[in-house]
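Throughout, read-outs are computed from the coordinates displayed, never taken from laboratory work. Values in this document were obtained by computation on a predicted structure and should not be read as measured data. Cβ atoms are built from the backbone, for glycine too; each structure is taken alone.
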Structure P
Amino acid sequence: MPKAFKRSLTISGHRTSLSLEPEFWAVLKTAAQEERKSLAALVAEIDRGRGERNLSSALRVWVLNRLMRT
């Protein structure tokens with residue numbers, strides 16, 4: 001199983017580091033391209049709607065939901 005890959009992004013004006021498996025990063029990157037926005041902008045959008053879930057978990061759930069719609 002691939003190890004988590006850490007990436008640093010600026011979200012809402014502050015830097016944060018996120019660890020996700022490469023497969024999740026690939027889906028997020030593709031989604032950002034399809035929506036014509038930066039990866040940071042997509043992650044910020046997901047961050048705003050995540051509720052009490054931590055950001056890495058929110059990103060994984062977002063990817064799962066996106067894949068279930070297709």
Structure Q
Amino acid sequence: MNDRVKLFGLNVRRIRKSKGISQEKLAELAGIDRSYMGNIERGEKNITLKKAYEICDALKIDIKTIV
């Protein structure tokens with residue numbers, strides 16, 4: 001499970017950077033604290049499905065792209 005959490009976080013970071021969005025801006029768009037977004041990107045937090053969809057909505061991607 002931990003590897004999946006880390007992979008999710010790496011995918012969030014990769015897509016965020018490819019879109020030129022700062023971590024702070026993504027956190028704001030997704031309604032997440034910036035430090036918590038950092039924890040997600042480092043794979044330190046196992047987030048809810050709801051939060052995963054909110055991140056995907058903020059990135060304007062389908063959730064299938066990131067899992």
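Suppose helix-only ellipticity at 222 nm (-39500 (n - 2.57) for each DSSP H run of 4 or more, over all residues; to 500) works out to -20000; of P, Q, which structure was it derived from? If you can, show how the numbers build up before the last one.
Numbers: P: -17000; Q: -20000.
Working through the options, I get structure Q.
Name the one structure among P, Q that Cα extents along the principal axes in Å of 28, 24, 21 was derived from.
Values: P: 32, 27, 24; Q: 28, 24, 21.
The value was obtained from structure Q.
Out of P, Q, which has the highest value for distance in nm of label points 7 Å out along Cα→Cβ at positions 7 and 23? Walk me through the intermediate numbers first.
Working: P: 1.6; Q: 2.3.
Structure Q gives the largest value of distance in nm of label points 7 Å out along Cα→Cβ at positions 7 and 23 among P, Q.
For structures P, Q, which has the highest computed value of relative contact order in percent (Cα under 8 Å, 6 or more apart)? Display every interim value, and only then the final one.
Numbers: P: 26; Q: 41.
Largest one: structure Q.
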